[in-house]
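Peer 1: As structure tokens, here come the structures.
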Structure P
Amino acid sequence: MLGITDLKVGKTIQLDGQPYLIVWNQHSKQARGGGVMKTKLKNLLTGNALERTFQGAESIEPAEVYFRKSQYLYASGEDYEFMDQENFETFQFTAKQLGDKKEFLIDGMDVDVQYFGDQPINLQLPPKMTLEVTYTDPGVKGDTATGGSKPATLETGFVIKQVPLFINIGDKIVVNTDSGEYVERAK
């Protein structure tokens, strides 16, 4: 069991049988009373947000979540198929569960999948990925000095709104998977 001082950003706890991730916390102490921990929590099964205040003597159950290596296989309509690399069982995430993460999936790539009990609940991508540009307008010679930008379509179908004008079709670029933004041209 955890006390309120153990509640930190990034920690997972269990409330009413559901896993929650602490995304914000603030500890305060009242004059004669015990400490209080205000938190903002994200339900790892539904994605819903929740604000909750824990009192000083309250004990909180930690959530048993863990990661396992899996392989992304393919998309089938709104479902995305994965295979656990330990037991070779397949499972799916829906497009809604994956959110923007689906924009960076390449058939056959390895990913870390977060589990709660035996249930896969979340997907963790690397913070940066190298992807190939499949379409972009050609840059006009001389425009690079202005620091302009243009949109580019990647091999996954994702469109980055702003890449430098010197990026061409076939170039490989590094993309931030959290923000979906261009980082640099791959070396």
Structure Q
Amino acid sequence: MNHCLVVIDAQESFWHRPYSTERDMAPYLAAQNALIEGCASAGIPIVRIFHSDGPATPANPFSVESGHVRPIRGLADFEAAATFTKRRHSALVDTGLQVWLTQNGIGHLIVSGIRTEQCCETTARHASDLGWRVDYALDATLTFDMTQPDGRPLAADDIKARTATVLQDRFAHVCSAAQALARAQADRTASQVTA
């Protein structure tokens, strides 16, 4: 089954949000970059997704006019098989990604990027509902601390644990970047043997 790595919203825009922090950036980038480099070496296509919405002004970090809708610093450089810009949480809504995946015979997605519980999780759920097999590379996703409706803090690690819990065995196989890459390579080898 053909695999594809989807790198969602790994863009400079996040550095310009008040909640951003460098605390978890280094381990995220290490996992994300290892996944990118492993997929590139294995010939697995990599799709880049950007997010752009809100006022089209330089003050909005998610507008093209801001100059921040570009790869986040520290992200490994890669040649994208395709690049799409989304305006909704799911990378499959009104972007052309669904058509591209179908036309290229992709049956299995590896989801990675920013933010864990938002665009990455939403894309994983949507892809699963549309029939794709999904590996959710949890360590190759990044999120930030949040505040709950009652005012209590919610740590990024707890958000990631919650995402893993609700996705596992319902919408995705939750795994590490290394495990996702190993699974993709094993499937690729198996399909070559049976071809």
Structure R
Amino acid sequence: MAASEDLADTPQEWPVTETRYLHRDAWVVALREDRVATPDGATARRVVMEHPGAAVVLAVDDDERALVLWQYRHAAGRRFVEIPAGLLDGHDEEPVEVARRELREEAQLQATSWTHLASSYPSPGISAEVHHLFLARGLSHADRGDFELHHEEADMTTAWVPFADLYDAVLDGRVSDGPVIQCVLLARARGLV
């Protein structure tokens, strides 16, 4: 039985003996197949989705309202209640800077206070994608700059909702976007909202 101090994820890599790309395009995601040497001497085939990671922002104003947006997601075939989020454009880009950018571009807001809630891997069985989750406070209007909304973003709508209502919607299953659920529960568990 492991001791409680061992209750932590640890870096580990098994040797990759062969890699083949199944799909790669101009967008940021690629699909590859690795042959991995396992500790028992076997070889396992693993399909991996390459993804640069993302920053997610739970923006809460002085009246304890959260900014939410409704956005269509083709892969899931539904319109989700979400919060501002976006991809890291490069491996050297700091997640909090991405969070600042996405809050400005998607919500036309800036924040004076940033709290890192957690970093989580939404599906580590197939991807190394990591979500960096933030709480933003001290909000004020910000110019979107030269950023233009396209595709699904051009169709999204936004609104301020009481955080308590968003929390209830998460608990009763009306909101099912993973990053929203994590941000809301972490912010509440830490007594930040």
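Throughout, read-outs are computed from the coordinates displayed, never taken from laboratory work. Everything numeric here is computed off the predicted structure, so don't read it as measured data. Cβ atoms are built from the backbone, for glycine too; each structure is taken alone.
Peer 1: Kirkwood radius over Cα pairs in Å was computed and gave 18.6; which structure, P, Q, R, did it come from?
Peer 2: Value 18.6 for Kirkwood radius over Cα pairs in Å corresponds to R out of P, Q, R.
Peer 1: State the single structure among P, Q, R that was used to calculate helix-only ellipticity at 222 nm (-39500 (n - 2.57) for each DSSP H run of 4 or more, over all residues; to 500), giving -10500.
Peer 2: Q
Peer 1: So distance in nm of label points 7 Å out along Cα→Cβ at positions 90 and 130, computed for just one structure, reads 1.8; which one of P, Q, R is that?
Peer 2: Value 1.8 for distance in nm of label points 7 Å out along Cα→Cβ at positions 90 and 130 corresponds to R out of P, Q, R.
Peer 1: When relative contact order in percent (Cα under 8 Å, 6 or more apart) is calculated, the result is 21; to which of the structures P, Q, R does this value belong?
Peer 2: Computed on structure R.
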